[in-house]
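Okay, got some structures for you below.
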Structure I
Amino acid sequence: MKYPIGIQSFNQIIEDGYVYVDKTGLIYRLVKEGKIYFLSRPRRFGKSLLVSTLKCYFQGRKELFKGLAIDKLETEWAEYPVFHIDFNVGDFTLSGNLEARIEETLAAWEKLYGRSDTAQTTGARFIHVLHQARKRYGRRCVVLIDEYDKPVLDVLDTGYGTTIDGERRLLEDRNREILKNFYSVFKTADEDLQFVLLTGVTKFSQVSVFSGFNQPSDISMDDQYETLCGITQEELEHYFAEPIGVLAKKYGTTVEGMLNILKHRYDGYHFSSNLTDVYNPFSLLNAFAKRELRDYWFSSGTPTYLIRLMNHTQEDLNEMTGKYYAPKEFVDYKADVEKPLPMIYQSGCLTIKDYDRDFGMFLLDFPNNEVKGGFVSLIASSYLKPQENLDNWIRSVVVSMRKGDVEQLRKLFTSFLASIPYSMRSKKDEAEKERFFHYTLCLIFRLISVYTVYTEKEQSQGRADCIVETDNYIYIFEFKRDGTADEALAQIEAKGYAQPYEADPRILYKIGVNFSSETGTVEDWKTV
């Protein structure tokens, strides 16, 4: 079996015999029931392959679709003029690159269909090309724009500037303005358009790149098209039975056991209130091709714009994850409100986990273990900037907990906190100091959530700071800042945090820890 890793060309996948998960039934519905669409999906989720498939379909390349669902649905197979632009190509952090990319694309189209003697702006030139193409083909045009938002995301919140007519401006604003003018074509050229699809990671509703033309139908959360990209459970078991069996044998488990492992690691995305499970295709295909379970998607590229946005807000992971939101709070990115939640959701680091139909609210949380581990590590590295290697430290903590080695745990916690630069933990007032202290602990325990970890676990007499459950051990932590470890242990006893585990056969450790605001690390640690 051949896996199309890094291959986004539909015709190459079909012609060279790569495995293809058939989405053409949904594609047929898409092209027959609407005209102008927008689809948001995380990166490496199959958006470019979708665009390529649509391109081949509208070019009338019937032979590529033999045996697929659309082969029984489509009867005409007409050829349309197709205009495809892919903003994946190019570095838009440099002034002038976006203008050059659009100019190159327009010039290539004008070679085919002719250039207007009067049209001067990019919009007017594009309109002329579309009109000429319709006259030549006798059919309306198809426009496919992949990763429409990359020129904005590349420079979002970077402060990069450019000079226009002697005036210094933010490159982010400049790129947004160029795109708005370019996309405004779709309103003026409406009569010459058969079908339009824009794909991207984000929907900039109030940034107004869409305001210049008829609002596209946003199918990002449409239950009809929730599985248009990605792989469903049914598709996984139908198309990939062979590699699942190979992985099961390698990891010494049953096929059912391997399916469960794959689900927890790569599944968990939901794109509508139907809550249909969707797997990350990039991670699955890499796992099958390499016959190794690793974190492929998150390590394939760091979403640095998320870190920039997170640095502007007082929100933390505890305040954002595991909560219900109205769609308006996470679907649209609003440039005038510095809230990272919509960008985190749309980038794929959070997803829908439940839907409350009575209130129309969605529960957002991490989709799976791969994303949770990668994103928390990214946030921790940016927020704390520890000098220790984060991955090595996490492995050491997990091994220590597995062995019940609390003395090694003490050493690991002490060294890690000591490696955080003073500049990161130096806060102005008591409230900021307390917040940094609690958020640091939150990040630390989220990093080691290979085990069952409860932070601020509510019990009958109070909330335990942290409880970690492994196969053989239970750790109850209570933390103090500028207090004593004895005070922390006394609180564990007084609040009865250990009572729910009295009948549990596992070994239980009660750990009181005191941190020093002055040194920033563990000052006192006691275990009973």
Structure II
Amino acid sequence: MGDVLCCLIIGSDGSGSSTSATRYSEILGTARKAFLQGKPKSVEFRKKQLRQLHKLYEENEDALVAALATDLRKSRHEALVAEICYAKNDVANTLMHLKEWVAPEKPPKGIMFLLDDVSIYKEPYGVALVMGAWNYPITVALIPFAGAIAAGNCVVLKPSEVSAATAKVLADLIPKYLDKECYHVVLGGVPETTELLKERFDYIFYTGSTAVGKIVRAAANEYLTPVTLELGGKSPVFIDDTVDMEIATRRILWGKCMNAGQTCVAPDYILCTKEVQDKFVENAKKVLRKWYGDNWKNSPDLCRIVNDRHFQRVIKLIKSGKVAVGGDSDASEKYISPTILIDVKGTDPVMAEEIFGPILPIINIRSASEAASFITSREKPLAFYIFTENSATRKYLLENVSSGGVCCNDTILHLSVETLPFGGVGYSGMGAYNGKYTFDTFTHTKGCLARSMNPLGEKLAAGRYPPYNEKKTKSLVSFMKKRKGLSFHYFPHILMFTLGVLSSFAFRSLAKKQPGKILNLVLNFPLKKYF
């Protein structure tokens, strides 16, 4: 494979593991040198790289679609909508707002710092490691990758070896479009990833399972490296009898069937009454027949399970409960039909782990409070889907169930709202990204106080200097006291307005008493000085 520092490509068979440690040190050395020289910090440089990434998407659409089809048999529709165009639009949004995002902020300041400048500067961490996942091998790898670039970091990208075709395309394309010193791609399996995590990064962003997330965080602890962990969990769906069941069924099944259920925020199980369950199942039969015809396996719109190991894991879960819809499979094609299970208990195997497949179990509950109790008795989910037209029920569930995010009366689409953060809580992850939140994730916010040398400010703060006495103590305590509603953020504007009003009154008074003098001032005003 190519023996270059800019893009280390190691076979997923682990053939490069014996020399990976040395090569990774070389890669980190190249990236860190570029960072310390300030190369990726220039806003214009960042914009150029992001424009090149956008160009990569546009010029290689067919190659990316083909790779996704090879790895997951994704249809062109899903490849474009959920991956390529989604990532491309994220870059476009970042380019539109980057100048605004990088600008220092001016937060409010209290009376003690009235004469001073208070600022928040945005600075990159340094060299970031972005570890992608196989289920959406473009979006979950390249959206945080783009955010790290936007924030001014050098980046090492580690795509998942499970989606090997897409990982290979990214490793081939990224060095052709982006700077070879600042941005690197590393391929490999578990041995290579293990060696990579021994290196000292300044930030680590990982998307994947909770089990591996724990390993990543443990490795990061060696150097106190900050991390974002986008993990998974069992994302529940609550449905009551107030919704339009035809619409609700379509939206839930769309979220479950997309990518064959291999989505971190896919609806994992349903909580509803027996009556609601019966309506959902009947509607589901009609919807699935309309979408995929009479022979679902022949539909070009259904993805496949990524590999045999995952297929065998998912197929065992169908044995939980009773099959109400679907239940078919074909190991030779890694095909599992969209399947709905009823008569499922909370202790069944299908409820013990994240499904990550097209199986949707239903557990019967009698009320929203019972649903909330069931969810909160388990690990916190990455997403929670509430289907109700009752505002009181929605409010109750929002306030009593903790989750990474919530989508009401639909599934998954909350990720497409670029002004909302996306991230987990507890076992479903830590940290967030999406839109500006991705930029913020890879940005250290550095607070800065620039004190004025004005003698008045020095006089007001003189009480801090020894020798101390009771008068100085009381003066400082009074200064430090927080007062509700007291903010000097708009003080300069108010001051100028007040001075303008006073000047106006003074001008009118002078005009009445000495009109000739006012006329002389106007006629002889030195305009050339200002134009």
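Things worth noting here:
- Entry that produces 13.4 once mean count of other Cβ atoms within 10 Å over residues 252-259 is calculated, selected from I, II: I
- With distance in nm of label points 7 Å out along Cα→Cβ at positions 68 and 228 derived as 1.5, matching label from I, II: I
- Top of I, II by distance in nm of label points 7 Å out along Cα→Cβ at positions 180 and 284, largest first: II
- Computed 0.20 for FRET efficiency 1/(1 + (r/R0)^6) of positions 156 and 396 (r between Cβ atoms, R0 = 35 Å, to 0.05) - originating structure among I, II: II
- Source structure (of I, II) for relative contact order in percent (Cα under 8 Å, 6 or more apart), computed value 17: II
- Which of I, II leads on FRET efficiency 1/(1 + (r/R0)^6) of positions 84 and 380 (r between Cβ atoms, R0 = 35 Å, to 0.05), largest value: II
Where a number appears in this text, it was derived from the coordinates with a stated rule and is not lab data. Computed from a prediction, not measured in an experiment: that's the story for all the values here. Cβ atoms are built from the backbone, for glycine too; each structure is taken alone.
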